[in-house]
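Each reported figure results from applying straightforward, stated rules to the coordinates on display, with no laboratory input. For clarity, every value in this text was computed on a predicted model and none was experimentally measured. Cβ atoms are built from the backbone, for glycine too; each structure is taken alone.
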Structure 1
Amino acid sequence: MHLSLVFRILGLFAILFSVTLLAPICVVWIFQEPTVKPYLQPLLGSLALGAALFAAGFRRGHRLGVREGFLIVTLFWVLVSFLGAWPFVLGLKLEMIDALFESASGFTTTGATVIVDLDQLPRSLLFYRQEIQWLGGMGVVVLGLAVMPVLGIGGMQLYRAEVPGPMKDEKLKPRLVQTARSLWLIYLLLTIGCALSYWAAGMGLFDAIAHSLSTVSTGGFSTHDESLGYFNNEVIELVAVVFMLLAAINFSVHFLVWIKRDPRFYVRDSEVRAFLLFVLGTVILVGLLLWVEDHQSGLHLSLRDAAFEVVSLVTSTGFGIVDYSHWPDFLPILLMVISFVGGCGGSTAGGIKVIRVMLLWKQGWQELQRLLHPHAILNVRLGHRVVDATVIQAVWGYFALYVTVFVLLALLMIHAGLDPISAFAAVATSINNLGPGLGQVAYHFADVSDSGKLVAVIAMILGRLEIFTILVMLSPDFWRR
């Protein structure tokens, strides 16, 4: 393994992170806040660390391999979570474990928090929270791929380790650097469109920009304790629903729509079609159940609340306009369960991903058909394409690991002091990068023990990197020459 190459790329990413701290510094100057220290010190420290790592690994002639790619991505997410905690320690005087939790929650777009009284925070810190979610949404690693040519190496292994979904070899353009730039351009355009829509719907400019960063990243951080419920504006909620759905759609489909100028690609794609139908069906079910339980609220209000909360949870965004944890019957558990599905592969959403759920369902149905027709030749198809057997195997392998890791983390959460329901919700909201949970973690993680917060941080990073990226390094073969 070429550790010099690992150091060099990690150094570049640390330098890139230091540059992003210029944004909250600008917010300090715009709103005339008293000090830039919470951002200036981390900026200089990250820049110095990045330069040292880059210089330590400054050697050419090595090619980035599979092992280096997985190691870089994993170390990067650990490194950036610690660097990102720095402003929270200086600006809010948080304990290190709380600051690390907030940072990891931001970068992994989980949206869980240990901070209360958000409305009292300086705007620079509020903006910083939103910014790190936006950076984590598309993945700072993918941003790094756009500037990989300065390193003189290829970056396909970084892309494979970072991009969510089971079909990681599919690229939008022949050159990887072009793919990364196309992804970020689409991401940026969606963010600008979201910010302008929020502003037109009645948000102030600062809130519009801040919430666009956490909407398109499906992160869910807000500048207010009441989340989007603070605004009590149906048009704002509609804007949020539209852009949460767009962010949860595979970005390669956005790319096709953009290039071909044909929005029909959204309904032609089998995964997007299944995702939208699943969301619509769940909204109708939840809305009708809410209306049956409380006729006085009216069908319109029931469907409005259902649409927002269902979209927010299935896309793993975690915004809220009502407290769904107190909804009647099985609805709170149902909403937590749909977060396991998540958005489409290749999107900013968390969860298992729609494409994996589709393949698991199709494979299960195929086995039922095989019992009836033992000699038939049956293939799993997505649209008109036969899915390769290796992809099916990878999906089942991922699902088995997901269940195993989830159970282990839930047991650790119970050991850390949470009751079983709260432990289940805490792990679900962390590994699915969701945010709000049930029980003791319905609003925040401030009352969770330090060991519980550490388990949550591990779950967040595992979920963001889809488990395989980290667990592959536990194999002895990974470290053999």
Structure 2
Amino acid sequence: MENLDKFFIGGKWVQPHSDRTFAVTNPATEAQIGQIILGDQRDVDAAVAAAVSAFDSYGQTTQAERLELLEALLKETRSRTEDLAQAMRQEMGAPITLAREAQADAGIGHLEAFIETLRGQDARETLANGDVQLREPIGVCGLITPWNWPINQIALKVIPALATGCTCVLKPSEYTPLSAMIYAEIIEAAGFPPGVFNLIYGDGPTVGAALSRHPDIQMMSFTGSLRAGIAITKDAADTVKRVTLELGSKSPNLVFDDCDLETQVTESVQACMVNTGQSCDAPTRLLVQRSCYDRALVIAKAACGAIKVGDPAQEGDHIGPLFDKIQFDRVQSMIQLGLDEGATLLAGGLGRPEGLNVGWFAKPTIFADVRNEMRIAQEEIFGPVLVIIPFEDEADAIAIANDTPYGLAAYVQTGDEARAERVASKLRAGAVHINGAPFRYGSPFGGYKQSGNGREGGLPGLEDYQEIKVLHYPD
């Protein structure tokens, strides 16, 4: 914690120029656990200058040299996995089992996948016409990450920047600085040259905007809200920098009557509630075929009732609190909106779960008989709230599923393999999970429509950080 009030710039932990403080709290206890400094324009300028200086040499490193550094990073990440897990338990309320097995594990899983992807990428290739195509690092990258999956998103941005020869400035969410501080210490221990990676804290309107507008940054990568993504894109426009965005969603989950209803509905409810519903690709709209609708409601209610809410410090598969009072209040207002819109409250509801009077704990909640035009079906709630919508047939299900401004993920539950392929081909989403299949490290992740642009992970996740140069030689 000795570095929490400092920024990591040019290979050193330095005192910020700004003196504006921000309290870091534990959402399970509401107690302050630390304090950071929110940076200003001068802090951004210092971090960017360090990255610009480092790019002169790091941008010329070979693939083999960068792979050696990434292997060192992997070793250091493994040694600090428990520290990362405990940090995320404290700063955003992830239950410790989830924090270890998913949140912190992402720092290892994404890194291993990027190492293999980089090994398989040709930096130089001869085209069919005889010209030579080169892949080169785009330059200095500004990276802005959210609070809900802190290390997952840091890994998906920082690692491809380092892997391709870019240098970067990371602005993590000011609400989750502990894990970011540890990740900076991991990079420092791995031996990356000074200035290749820089860390500053700050809010969006100040530091986020300063990064997006900075003339010496060639790329911005952002994960977060649609509102902030639009602001970053506008701020970046004057300098014509590349912008990749991973934004929100209201992911549909299509349940057909030929699936294993008991299993798939139960697992669908559980999947919605993972991380207390604070996942951008959570299957929050459960579309159920009318012929099995009543039975699905019974199963869903039982599954929701079996979900435990409790102390993040305790081992187990329970869910924890929402990350902050801000999100708790929003979730409560959206539950009230569902009641006002006339949806049927199947489980949960307003207020905290019984016995949890301190901390930002919310009840796992399900609304049934929802119409897709309702706000609770169209707006991202980002909490443990599931809406269930009936559909008549395959065409109706696809129409409802696609009737959203988002397109990050979709889910299909069916016993018919041909139907799964047919439906998946018509869903406007960047990923389609069939019969409970999980996301796997090494696959590209991203969405259609207002869920963003670009991809994180896999080969496209490297290519977003690269420019293409073509060498034309005489015949």
Structure 3
Amino acid sequence: MLMQIENSDKFFIGGTWMGPQGDYSCHEVINPANGSVSGSVLFGSSADVELAIQAAFDAFPRYSITPVDFRVALLERICAIYERRLDDLAKAITLEMGAPLHHLSRPLQASIGLWHFQAALETLKNFRFETQQGTTLITKEPIGVCSLITPWNWPMNQVVCKVAPALAVGCTMILKPSQNAPYSALILAEILEEAGVPAGVFNMVNGEGRKLGQQLASHPLVDMVSLTGSTQAGSSLTVAGAETIKRMSLELGGKSANIILSDADLEQAVRHGVLHMMSNSGQSCTAPSRMLVPRKKFEEVERIIIKVCSDIKVGDPMDPETMMGPMANERQYNLVRDLIQVGINEGAKILVGGTGNPMKNNEGFYIAPTVFTRVDNKMLIAQEEIFGPVLVVIGYDSEEEAVAIANDSIYGLSGYVYSSNLLRAKEVAKLMRTGMVHLCGAPTDINAPFGGYKKSGNGREWGIAGFDEFLETKSIMGML
């Protein structure tokens, strides 16, 4: 299957589609379901980034002072066009990174971008950019030109949760989407163009992160960098932006603990934890990748896991019955297989799955749901973010030990607690050093602050917190 996108050989800069301004290369996009080439895009150079930054800088003075009603109307148009193109986005996401079309791409991967635009629209309608404190007027003003750098695992989620609030509050931006997931970003640029986003407000350049990221982070005309990516990338770009004292909003890695308490409905809790872990082939920064269970219940837990994993249909992401597709790209496929082998070498018990390709024709970047049990939290597979369908199960003897194991990580993005007593679950959640905790299978709240502690990053996205990331605070004193 080939992907036909009209502007795949262009970048969106200053309100128009244009070809490369300097050196460029052609990048083939690989369909992870079978390893074939599905299409190609052009990668730009520093000359294209320079032009995009200048366009955003020139557009900022006018766009930053547009009335709220103008931006409300703009977001309304974007939502309407996005909804019309949902199927195009879903197919693009499936083709570029392998998410099952019917089980994941259409209902979640593509739709969550619309939800972020809708959430930003509603937040904007009620947001107070000015408040009075005695004789001081406190104003919230757009921070300026923003570099937005996004990954491949949830393309529209991570693009739109940056673009939507930036547009809403009056910022201008340059988007550098993942080189492995360019199709959906190109479609989004077409949506924004059709909606009438003013020239220079939104700009997009495709290219390699290692080549363009440093420029996007260090450029003196850029006021803020918002990155979703690896902890290593976050550290590197923070250094790049340090000389110009930029605001850095970083959503990085995770190794989230899922504490199943002794009073939990074990069947329900384990099933939910496994299915949530294996969703998106484990390629989610908030995946509950460490399942902590009472040691005395290990055998029962293993029995449930085997049954749940046997029910997960792995296969062609275009097949309506497929629940789990391939790894998004060959590099990630090899990394995950290597880490599974590390777990085997470390002596963990491999309950299901392994390094082999579960497809009969051995095509594509597929890895079966893989679960290690009897894992020590000091093992590499319990500390490293594997970013694949690999769950580790760790035993504990007391609630205090469970919390200590959960917090024994360089990451602190998300956490999970399962109990039959919601208040007990809440008390455990308060002890976890993470930016988010899901109680008893609670879904994600798209209006709640999203972000983490420690090496999981800094700053918060989504909802009002997402607006604040793109705003500066000014105090005007002496008002009557």
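21.5 is what came out when mean count of other Cβ atoms within 10 Å over residues 200-207 was calculated for one structure; which of 1, 2, 3 is it?
2
When distance in nm of label points 7 Å out along Cα→Cβ at positions 192 and 440 is computed for each of 1, 2, 3, the one that comes out at 4.1 is 3.
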